[in-house]
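Enquirer: Following are the structures in question.
Please treat every number below as a calculation from the coordinates, not as lab data. Predicted model only: the values in this text are computed from it and were never measured. Cβ atoms are built from the backbone, for glycine too; each structure is taken alone.
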Structure 1
Amino acid sequence: MQGKLFNYWYFRDVYTKAKQKQHIRECQFLPYKTGFLDIYDALDMPEDRVELKPGEQPWYFGWSNCHAETAEEFRRHYGRPYFLPEGSENNAVDWFFIGSSGLGAQMHIDNVRLPSWQAQLAGSKRWLLVPPPECYLQCRRFDVVVQQGDIIVLDTNKWYHQTFVQPGAISLTIGAEYD
């Protein structure tokens, strides 16, 4: 996995050069509490905000990469995690989450086809996990801080989860579904 290659500026460059920008805008975009309208709006931040200079607002957003042109570029730099069996991954859509400390995703469950893995390429993120109702009496709630180089694997369709970007480096996570 390429933690040093993948950063805000890399994504900005790849998406700026992409030929089918309208198709890219049709991929799912998660602005969280930033007010960004789409991936291009998010990748058009002033440098001072990207670097979270004093007086600038924190930022955090996520998106699915459902566009073949950009997927081909990204997939040149990483593959399926070593612990997943060959052929187990759904290669159709990757997910990226990037942002500064102070923000994250609110408590939710996902509506995706399969369980997923997420690799922390830069920074760190705290995950608060709450068991699904059918497991409530036997499972416990817990939280974990995922550091750069860690991978978390869970069924986000069943486990309620909330994330908090930790102070320090910009958090960058990449993930995909697997079967």
Structure 2
Amino acid sequence: MIEILHQKFPQYNLTGQTVSGTKDIMCFSALFTILHMTLPISPVYTCILILRRKIISRLSFKGVNITKDTKNLHSQLLMALTYQAIIPSINLVSISSYAIGQLGLYNHPALEYFTFTSVLFVPLLSPLASFIFVSHYRKFIRRKVFKIAKIEPTETSVAATYYNNSIQNSG
């Protein structure tokens, strides 16, 4: 592999480096792995978006008789599921940078590093979904941040809002 890299990229300094890889990506084992990792992404996300659209149309159908709170809860759940399902699509960036390098369209060490570092965003963003969309986690983090920043949280209450509105309307 080092000889191949020296021939193709003489500007790379590979002294004392460990190099591994596949000489020919057209052999069955390499090609099967590459296609298995890249091809299923597009149809899966297309299906997710189609199902999402169908669920939204069912929820907004006039014949569906559910309360506003239930409809709001369903839309929040749908948003959380969509966010969670779209996170792995970041792999498309990695696949694109890999394909650009493999096809010889552009080669640069930054592009080679980007192929692997872009995949690292998936495990970073996945737990953030829980913190954003699960109200108990969101409230806990908000309390902790307010406590650290020494900010007094303001209490919001439906009863207080209703009481203030009824006073204003009667006066």
Structure 3
Amino acid sequence: MTLALARTDAPATDAAALRTAMRTLAGGVSVITAGFGDERTGATVTSATSLSMDPPTMIVNVNLASSTWPAIRRHGHFAVNILADDQQAIADRFAGRGGLKGAERYAGADWVTLVTGAPVLVGALATVDCELEEAIERHSHAIVLGRVRAVTVGAGSSLVYAAGRYGRFAG
């Protein structure tokens, strides 16, 4: 059986069109954290996922212009904090809403460290503590690979993000 595809002239691709297209894809919300003490920083992402189970490896995309990328590179670690549906305020803080930067974003929540020293959120739906394995800089972002060193798993529903709004997955 042969499948014939009709070719059409595609409209020009630009950043705005791609951004609009990707906003239609719902994603789980995580906060990526790195650093120690006053050098702690982090960012809200929907781009964290497992790359491999053997060996356990995570992948996350981090903007090169963010404060998070230099901290990951300098300290050689990061944590993926998978947010529960009642943690929207934390997502907003680490997304830069309210103007907080760096270690100020950690206020109002409890944080601990596991194996690598990267901050992990107490009460997160799950946390994945990673040692930096490799980073590939492409265009505006770094594709960051992390060897998983510790995992915690809680209970609850995931915070999700689509079309510029937070929501929850009811399951």
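Enquirer: Figure out for me which of the structures 1, 2, 3 the number 7, 20, 23, 19, 15, 9, 5, 2, 0 belongs to, where P(r) over Cα pairs in 10 Å bins from 0, in percent was derived from the coordinates.
Expert: Numbers: 1: 9, 38, 38, 13, 2, 0; 2: 7, 20, 23, 19, 15, 9, 5, 2, 0; 3: 10, 37, 34, 12, 6, 2, 0.
Traced to structure 2.
Enquirer: Follow-up question, since we're still on this one. A value of 5.3 was computed for distance in nm of label points 7 Å out along Cα→Cβ at positions 15 and 47; which of 1, 2, 3 is the source structure? Display every interim value, and only then the final one.
Expert: Details: 1: 2.0; 2: 5.3; 3: 1.3.
Going label by label, the one that fits is 2.
Enquirer: For which of the structures 1, 2, 3 does the calculation of mean count of other Cβ atoms within 10 Å over residues 31-38 return 21.4? If you can, show how the numbers build up before the last one.
Expert: On the way: 1: 15.6; 2: 12.5; 3: 21.4.
Computed on structure 3.
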